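Coordinate-derived values only; no laboratory data. Quick caveat, the model's predicted, so the values are computed rather than measured. Cβ atoms are built from the backbone, for glycine too; each structure is taken alone.
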Structure I
Amino acid sequence: MPSSNLEGAAQPGRPRDKALDETILRVTLKLLAETGLESVTMAKICRLSGIPATSIYRRYPDAYSVIVAAIEHDLKKMQMSLPDQGSLRADLLAFVELMAHTLNEDRARMLAGMILPMHKDPRLSSLLSRKLEDLRSRLWRSIIERAIGRGELHSHALKAQPLDEVAQTMIFDKAVIRQQPSTQDFLVQLVDNVLIPALAFHR
């Protein structure tokens, strides 16, 4: 699949129809989840969306540009804040629940089909990893800072940053590699048997 500019910029012309844009991106995400990145073509996007090829090509020069735009569009929907739950344990549980929700069934299938192609395309890998890391690290820091403010943790707990990576990796492995949902029992055990014991060193 030919590569192009990651921004997937539209071609100049009349104002874009947002409904058409939404349909193109939604269909592309559906194809990514069902067939994998390397099987997504402009012909398939046209056929599944019912949108003429000329309308799509006015917006995107090739399938790669549509894929990048669709992924960016999907990533923008991810929640970037987590309300205070009142305690460290409750915050941690909300954190892993959000991570599991972020890696829902459709995204898990999409990412599973992108693992090998991402190894060949570091730009696409960077796009995904940068956004997920930003989401995860911001939420984790807010949780730790609140716990410090409550007196539940010492300030050096902020240095325990790899723990949020551990949580995401375990959820990613279950959702994307094993293609299994993260049950509530799994998430509770992740908090009670992994995260809280590790953070106990920072009390």
Structure II
Amino acid sequence: MSSHAAHLLSLARQGDATAFQMLLALYRSRLKRLIGFRMDRRLAGRFDLSDIVQDALVQAYLHWQRFASLPDRPFYAWLREIACNRLIDLHRRHVKAQRRSVAREQSLSGPPVSTAARRDLARRLVDSGLSPSRHAERREALDQVHAALAQLRDDDRDLLVMRFLEELSPEEIADVLHISYSAVTSRQVRALQRLSGLVAGPRSREKPS
């Protein structure tokens, strides 16, 4: 959180409604990216991202005093939860989901991310050097990591999405998942290791005997 946002948050916790409105405005674009990552494609043509974000911001403003009573909770994690709940509600009401999808949308991290978002995550992992295939040609690496992400366990993929695509801090992820900071870092390491194994698997099978 920037120093400006921290200052506004401090004022909001003291009851300054104007400061809280200004704080919400700072996070509008970040919430829009979140909704874009997790909106079902069947909803995309029926609802505008900006309208969903605005609904979430209105709900946050109506309940900002509730947040003020939670001094230890990361602000964005609280705001993100409101936005995800709004998106989940739209999914339930407007998307005829299969049983597995219904179970997934009720996960702590929010609705599952789109295929396009997985591709974006693969690109970020490759470009940041966090991908185990960083020495391969970039296009090949993107294809391999994207395919591996699709095979990764849901909880592992969700954690990587939150950390590297949504850019949540470990503290924010800990709040979202109701686990400790150390558990977040341990799970991140294991998720990257499993991703590495999935990427390495096809390569080892391609090697001549």
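Each of structures I, II was scored by distance in nm of label points 7 Å out along Cα→Cβ at positions 65 and 89; the highest score is held by I.
Using relative contact order in percent (Cα under 8 Å, 6 or more apart) as the calculated read-out, with 18 as its value, let me know the right label among I, II. So the calculation was done on II.
Kindly point out which one of I, II the value 1.8 was derived from, the read-out being distance in nm of label points 7 Å out along Cα→Cβ at positions 153 and 169.
I
When mean count of other Cβ atoms within 10 Å over residues 41-48 is computed across structures I, II, the figure 16.0 traces back to I.
Identify which of structures I, II gives the largest calculated value of distance in nm of label points 7 Å out along Cα→Cβ at positions 17 and 137.
II
Source structure of the calculated read-out (helix-only ellipticity at 222 nm (-39500 (n - 2.57) for each DSSP H run of 4 or more, over all residues; to 500), -19000) within I, II: I. When P(r) over Cα pairs in 5 Å bins from 0, in percent is computed across structures I, II, the figure 1, 7, 14, 17, 15, 12, 10, 8, 7, 4, 2, 1, 0 traces back to I.
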